[in-house]
Structure formats: C-alpha cells, structure tokens
Structure P
Amino acid sequence: MDLLNTLVDKGLRRELPTREEALAVLATSDDDLLDVVAAAGKVRRHWFGRRVKLNYLVNLKSGLCPEDCSYCSQRLGSTTGILKYTWLKPDQASQAAAAGLAGGAKRVCLVASGRGPTDRDVDRVSETIRTIKDQNEGVEVCACLGLLSDGQAERLRDAGADAYNHNLNTSEGTYGDITTTHTYADRVDTVQKAHGAGLSACSGLIAGMGESDEDLVDVVYSLRELDPDSVPVNFLIPVEGTPLAKEWNLTPQRCLRILAMVRFVCPDVEVRIAGGREVHLRTMQPLALNLANSIFLGDYLTTEGQAGKADLEMIADAGFEVEGTDQVTLPEHRTETAGGGCGSHEAAGCGSHGSAGCGSHESAGCGSHEGGGVCGTPAAAAAPAGEPRTDLVAVRRRGAGTDLAPNA
C-alpha cells in the first residue's frame, strides 16, 4: 500500500505526515489492519527496538475532586463508589511504589486528584519524591498533580522529579463538551510550564469519548506541537456513575489504528498504552506492543488492571523485552537537546489534571486474577460486537490506600 510505504519513510526521517495521511490510517479496513500494524511497527522498532518500558501508578490522593471531567470516576458528583482517601504519607507512597518496581517498572507515576496543587501540596509531594528516590536507586519519578502555578514545576524538579504529566485528552474544538471547570488552554499552559522547568513533559489523549477521526488527528497534532517526551494513549472506560458511562465506541481494531496513527505522527517519542487496554484491546494487546513502547504495569488509579505477571508473560511471549533501568528510553537525538522534538526539524514537537493520572485515564483498566478470568470471574463469553463489556470493569479495592497487596 503506497500510503503505508510513505508513512514508514516519513517516520524513519521524523517527518510529519499530512493530516490526510493520518486520517487515512484511521479509515483503513480490517482487511488491511495487519499491514498497518506491520508498517507502524517498523517505525517503532527503528527508534525503540523491542524494548517495553514499564510504568507504575501510585494514587496519592483518591477521589474528592472538584472538577467535572466527564470521563473521570473521581469527578465532582461521581457515584462510582471508588476508594476515597486523602494524602498518603511519604513512606506509604514509597512502599506502594516498591511493589511496581519489584515487578520491573522503571518509572513511578505519582498522581493526586484535584484541580491543582497548593504550595503545601507541592511540599508534601516533594518529600514523597525524595523518599522514593532515596529508597530506590535509578527510579524515574513522574508527578501528575493537575494545573500548575508559577514556580511549582521548578520546585518539583528540584525535589528530584524527572517528569510531569498533564494530558490534553481531546481536541480543542470538543474540549468544552468534556469539561467545563477548566479549559483546554489551561492544560496547554501546564504542559508548557513543565517543559520550561526542564521536566520531561508527558501529555496524551483519551480515545472513545464520542470524538470524530478529525478530533483524534487534531489532538495528536497538537501534542506534536507541544513536544512531550511521552504520549500516553488512553481508551475510555465508560464507568457507571459518570456521564460517559454509555460510550462504548471502541473495538480492538479501532484501538490499533489509533495507536498506529499516533506512532506515525510522533515516531520517536515514548508512546504509552495507558488506561483501557485490557478492556478494549483484550486479546489483541500483544499486537499493540508493535506500536507502543511503553505500558502501565498492574492496577490503575481507581480500577483494576491486568495482573502484573500476565503483563510480563505477554511481553516475553510477543518477543519483546522489559526495558532496564540502565537503558535510555528515548533516542539519542532527543536526549542530547533539552526539549528535543519528535518532529522532522528542531521546532517540531510531539506534544492533566490530577484526574487523568500520569497519562492513565483513571477509570481505566480491569484485570484478570490468577485463579480466573477477567476481573476474577470465570472466563467470560465474548459479547456481540458493539455490546458493552461491563464484565471487564472492576473498581480498585487493593494497593495504595487499602490494606490489600497491589496487583503488581
């Protein structure tokens, strides 16, 4: 297919595809899907080999959020029945992080619900960052605390934070339909603050909220301009008790096309499969490793994820390897120059608020437990195409903020 050959060539040169080419990827047929995956896989392997970076979420403060993000189970007025607790102490957070690190995670993502941190909150998180760094050699720490005020990104950097996450989530044109308590411009400003402070910026999207192909391309092109080092791709989990509870719009094939489009537009950044991969990719998850070079290990912020052991087996069985702490994630040209882009020239880029944690849509995820099928149930029969798979969604009742061991 001429389109795919063109996109591979552009990806190897870090050249921006046209919008028409990006839209054409999303419009490919199921018959062409494996060709699309193979083409995007060439770009992924060129820049990242067969390495898979593992990330681990620690929810420092759960629920109690005054914002009204429609996708979020921690939102104002949510009736989801999630865990609610205030700030974990530094030692508690470090203990939670240790579970993920023991499973092979390289980065710990510290997330807190809310509009944004107070200066006291930044002090609290800074102490937590220092504790985790002191107790775990070589660990990367990413903070996701919401909208930042002037000077807060610099304070987090000085405490040892390596990165800051704040997702754009959807296109500027549709943002007001998803959230009314803050603006798209607010999110852009926070990503720019993180970048300006010398933190590695992490910003991504949520697919499946009823957006069009044009909206998806819009947000990915906006991300490229913002130039984050990592782009988390979340797939909406329509959790009961949120306004988007009935939005079951994704198929495994659709998710693979979205990941391929993101890889072509942002060829040399860390593309992370974040919330929702277990629910929407399901048995196609191994194929997605050919497109993304990063995933979350274990549970998410408010929902359960696939068992960590199953993730490690999946990576090995698919012929990939876990990226070690002694390996550099990004290609050399991006690490040589601060703020280096994922684009075709110096100015090109690829580039959340606490309720979309460290790149993971927090209502995402679900998981299989050792003794049974998905979410601990006996192996569930496949639902007809297009039917909601509510059997794949389970609220997190273990790990941070509980007395039960995490699913790492």
Structure Q
Amino acid sequence: MTDPVSPNSDSHDSPSPENTDTHTEAARRSSLARGLSSTAVLGAGDLAETPIHYGASLREQRVLEEKDGLVDLAHLRVLRLSGPDRLTWLNSITTQKIDTLAPGVSTETLVLDPNGRIEGWLRLVDDGEALWAISDLHTDETLDFLRKMVFMMRVEIEDLSDDYQCFGAITSLPEALPVTRTWSDPWPHIGAGSASYAQIDIGQEVAATNHPGLETPFVIGIVKRSDLQGLSAKNFDMVGFDAWEALRIAAWRPGRNEIDHKALVGELDLLRTAVHLAKGCYRGQEAVARVHNLGQPPRRLTFVHLDGSGHIAPDPGTEAFAEVRGSERSVGTLTSVTVHWELGPIGLAVVKRNLAPEAQLSFEIGDSERVIGAQETIVVPMREHERVLPERNKDVDARSQNR
C-alpha cells in the first residue's frame, strides 16, 4: 500500500485527541535530541511538540507492530504518589482494586463523578516505595481532586512531568533506553473482579483468543529526562504518534478520544481492565453497579471499517448517521480514525446502544461528500444479567402458612 502522507504535509492519518475534546494542557517537548527532526511532522495542542509521523506513517506502523519501533510520548504526564497509605488511599477513591497491588504489576484506574461518568484516567505501576501514574486525560483536574482527598492520610502527590517523560513500544522497550519504570498495558485481559462487555468474550471469563488486542501488548516506559543526555532519535527506530494510535484503534483499545463529558465505563468496555466490581465504595460506584447489575449502558463502542475508495476520511468528532425507522438519523460520533497499514481506513465510534449492529453508518465530509462505514461489534448491544434471588424462608414467610 502506498503511504498517502508526504513528509511535508500538515495532515496525518490518525486523529490528535484534541480534535474530539478540549485539552488545554501545555505541550511538553521531548528531552530526546531529534536527529530526525527534518522529517518529523508535529501535532497540535498538547501534541504540538510530539512527532506525529516521520514522513512514512504506514511503514512506521509496521515497524512498531513488529516490535522494533519507539514512540515519543512526551505529552503524557508523569505523577508519583508516595507514603505508606498510597495504595489503600487511592483504592478508596478510584475504580480499581489497588490496596493489594504488588510491586511491578501494572494496572489502570478511573476517577468518576457521582453519576459514574469518567473524569480522570491513571495508568499505574508501583515500585514498592512509590506508585507511578501516567495520565493524559484532564490531568490538572485529576490532581486537584486527588489532593483534596488526602485529608489525614500519609500520602504525597508529585507532578514529575518536567523531570520525567514517556516512550511507547510493543512488547518491550529498547535496551538502550534508560527506563526508570515500565507500565505494561493489561488490555485486553479481564482482571480479577472485573468483567468484559465485549461481544467477542460472551460466555468466557478470559479474553477471547481472537481478541485483536492480544496482538499488540503496549508498553510505556517512564524515563528521567536527565538520563537522555547524549541520546538522540538516531539511536532508535523512531515512529510517530500516528502509528501508536493506529495500532490502538485496531486493538479496540479505547483512549482519551473516546472520553466525552458523559462517558461511562460500560460503554467503552473499560470494566475489563480499569474497574473492580467487588471492592469497597468509591465515588460513582453506585452508578457503575446499577448499570452492571440491572441496566444497560446507553451507548456502545463499535469498530468501523470505512470505505476508502474515495481516498478521503472523516475527521474524529464527525457525527455518525444511520437509517433508523425509515429515516436517516444521528446515532453517535466517530471518535478515532486512521489508515491502518493492513486494514485500510478504520475507526472507533460511540453510538446509541440500540442501533442495530448490521446498520450501515455514514459520515458527512464537507457539504456534499459522504463516507460509508460498516460496524464490527465491540460492546454488545444487550447484556444478559445473572440475577441470583434468595430462596424464600418458609419458617418466617407468612405466605407459607396456608400452603
């Protein structure tokens, strides 16, 4: 396949998250010297200092997927939580069970509002002395919330984004990279106490063997900026952020693009890695439990195969339309879009739960053009609930006296 992106183009075939949500955080420049800067195309917003691609986005995806590529993720924020109460304290206010997190084990957790909507998202790994957290969703607001919730707990919260930065890879990071801590993405494995909302996993307690996320085990390395002195992009097989996003989309992995002001964990299949359903209370827990045990999420994440015959693609944030009851209606939003090196034009969309999985989607481009998309179900439209009702005690139930 010919790569449609020229080295001098300002466009790129994977969306920058700022296109679908408002991110006001400042861009952070990488501390890795850019020996390849002549071919790097940078992003916008908080990705303004991040290489989106180096002139050959499709080739870069292949390099990354074959476990050789390194992605500069300088826009990710690095936090460190220390103190003897750090695990039990964070366990009590976020969605994941963290109080028993062993050193070196990676997980992720969410900050929810009282109605169960996602407000913050932290990727976590503990080293036995401190809990390292990576964030790229409303980080300032998340920090403000965490600091307000410390009270008398023995916890210290530091934002180390000016001293540390992140790099991404598949399976493992290069040995030449001086990594301080490594976060290994738990996706798409179903954690203990968690649950899958994916159609592909129905009837199974573990991720289906054909879940596409199993093909791309993402890892993120936290590196001290001062340790990067003397290194440059020429020392590694650098690939752009577009390649990282393309593999994320192909893996059905939700990212910050999929989070809007009303996003719920069940809509995005995030319970499998970020939520423990049997731990103690936290803000938003009642809403999560109510949907999980009694209801259905109002929306669902779906994978979209886009028609690439016109060589045009809709932007992330484009409204999705489908025929519903005989007329064309708005049914959701295309949240992420890319051109994958094997699959072609693909994307993720958040649509109404009751939209038929076989319904064809359409996305308007400009005033007259339209791109068609076919759904591949990720989150199941209707979950079956396992209700176990207690048996009636005939010794105390008055209804049994005359029977």
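Just so you know, all these numbers are worked out from the coordinates, no wet-lab data involved. The structure presented is a predicted model; accordingly, all values stated were derived computationally and were not measured. Cβ atoms are built from the backbone, for glycine too; each structure is taken alone.
If distance in nm of label points 7 Å out along Cα→Cβ at positions 90 and 298 is calculated from each of P, Q, which structure is the one that comes out at 2.1? Going label by label, the one that fits is P. In this comparison of P, Q, the computed figure -10000 for helix-only ellipticity at 222 nm (-39500 (n - 2.57) for each DSSP H run of 4 or more, over all residues; to 500) is attributed to P. Taking Rg/Rh (Cα atoms, Kirkwood Rh) as the criterion, the largest value within structures P, Q is that of Q. Each of P, Q could give FRET efficiency 1/(1 + (r/R0)^6) of positions 50 and 170 (r between Cβ atoms, R0 = 35 Å, to 0.05), but the derived value 1.00 comes from Q.
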